[in-house]
Structure 1
Amino acid sequence: MTTPSDLPDRIIAYLARHRREGAIWTADIAYGIGERTVKVRATLMQLERARSVRRVVIGTPTSWALALREEA
């Protein structure tokens, strides 16, 4: 069982591992980390507000990728 605080880290790690595949659907992320889609979707939205991930395809379904970070 996961704690709410480690779910964002698990999502980021999953997206990082599969970066070469491009954007990943919400349901595929949920399946990949073994969590419910609704829980993953809510966490992805929080990560989007924090600018850690970005939506690539918007709608139903939505796909996600790591946000591009500007190098300092």
Structure 2
Amino acid sequence: MDQYPTLNFIVTHGSKIAIAVAAVAAAAGLLAAAAGASLLWIVAGLIAAVIGYGVVRSYVELIQLVTDMLMPK
């Protein structure tokens, strides 16, 4: 798998990346509310965090499946 460094990186660090995406979305909602926007931005940030985590996590699992099934060991 050394010939595919990006796939190796995603397999190794994918869960952390998904958590980071969710944290950034939630933080953006909090920062928007702290900057004077409506408190609904907090809710929007939390919803975006959940959806973002799910999307990134599903992509990571797809990459893990591809590497497990199709890549030579």
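Which of 1, 2 yields 1.1 for distance in nm of label points 7 Å out along Cα→Cβ at positions 29 and 53, as computed? Here the read-out was taken from 2. Computing FRET efficiency 1/(1 + (r/R0)^6) of positions 37 and 61 (r between Cβ atoms, R0 = 35 Å, to 0.05) gives 1.00 for which of 1, 2? Value 1.00 for FRET efficiency 1/(1 + (r/R0)^6) of positions 37 and 61 (r between Cβ atoms, R0 = 35 Å, to 0.05) corresponds to 1 out of 1, 2.
If helix-only ellipticity at 222 nm (-39500 (n - 2.57) for each DSSP H run of 4 or more, over all residues; to 500) is computed to be -13500, which of 1, 2 is the source? For helix-only ellipticity at 222 nm (-39500 (n - 2.57) for each DSSP H run of 4 or more, over all residues; to 500), the value -13500 is produced by structure 1. A value of 33 for relative contact order in percent (Cα under 8 Å, 6 or more apart), calculated from one of 1, 2, originates in structure 1. Computing Cα extents along the principal axes in Å gives 53, 16, 11 for which of 1, 2? Checking each candidate, the match is 2.
Which of 1, 2 yields 2.9 for distance in nm of label points 7 Å out along Cα→Cβ at positions 5 and 21, as computed? Corresponding structure: 1.
Here, each number is a calculation from the coordinates, and none is a lab measurement. Quick caveat: nothing in here was measured; it's all calculated off a predicted structure. Cβ atoms are built from the backbone, for glycine too; each structure is taken alone.
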